[in-house]
1. Work out the source of 5.9 here, i.e. which of I, II, III gives that when distance in nm of label points 7 Å out along Cα→Cβ at positions 12 and 76 is computed.
2. Determine which structure produced the value -0.79, -0.83, -0.89, -1.18 for log10 I(q)/I(0) by the Debye sum over Cα atoms at q = 0.16, 0.17, 0.18, 0.24 Å⁻¹, calculated from the coordinates; the candidates are I, II, III.
3. Could you figure out which one of I, II, III the value -18000 for helix-only ellipticity at 222 nm (-39500 (n - 2.57) for each DSSP H run of 4 or more, over all residues; to 500) was computed from?
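Here, each number is a calculation from the coordinates, and none is a lab measurement. Computed from a prediction, not measured in an experiment: that's the story for all the values here. Cβ atoms are built from the backbone, for glycine too; each structure is taken alone.
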Structure I
Amino acid sequence: MSETLTVTEAARNFSDVVNRVFYRGDSMELTRGGKVVARLVPAGDAAAPTGREVLAAWRTLPHLPVNEADEFAADLERGREALNQAPASKWD
């Protein structure tokens, strides 16, 4: 369930808002001047990485040389084609 509150309402009822997000799993959109300025969502697993952390880790991964990347793309295509083929018999 997602609810919209003004920033002022959220500030006046901060403890209640946090409890609803944590215990009930509600999401809150906070508005100022009619525009959404923030969202409060349950934290979930504290060990889960943020999107920025995933992107930073992704950028540090080694890249395949062009010839290996082309071979990998061809392997993927062959695999996709193999998945779309019907078996010769229903026992295959």
Structure II
Amino acid sequence: MIINGREEQLTLTYPCNWSYRVITHMPDAIHSIVTEVVRDRSYKCTFSNISKNGTYHSFEVEILVHHDEDRVALFELFKQHSAIKMVL
């Protein structure tokens, strides 16, 4: 990751809570979408924003991740879901 023009390494102490910003065109189905990705894990999902024309809604999804591979794997699963436009 590049911060202020320098290469910086992200250092986290696991387990820790991690938030994903999930953007979808199906806000009414957000909980079923998130459950498909995280399965039986506990999570917290809160509304974040809506696009200017109301097409997309963003949500903060917070979940306990156990290691770096877990955090990245969840990101990839969110990214691959057909109802998710973008994940940050």
Structure III
Amino acid sequence: MPDDQRGTSHVSLRVPDDVIEAFDELAKVLDRPRSWVLLRALRRYLEDEGAEIAADAESLAQLDRGEGAPFATIIDEVEQIIRKPSGKRPRKR
């Protein structure tokens, strides 16, 4: 992840001491500044959970615009998935 200063903003945030201590320990092990470790954590959050939240919000916006699939179509797809063999064999006792 790039560590450049282009387009940066200063942010002030209250964080519990134990969380800061954990970041400081990681920073020491990695021989990096705390801000570098915090930035990586924030980016990872945005890539994972943040992206999921954004996708959910877009899905809800699509439904609000009436862009959803008909309920019957969804039920048909779910039933096809349920009927599809999973390829798993039952466990022997």
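1. Checking each candidate, the match is III.
2. Only structure I yields this read-out.
3. Computed on structure III.
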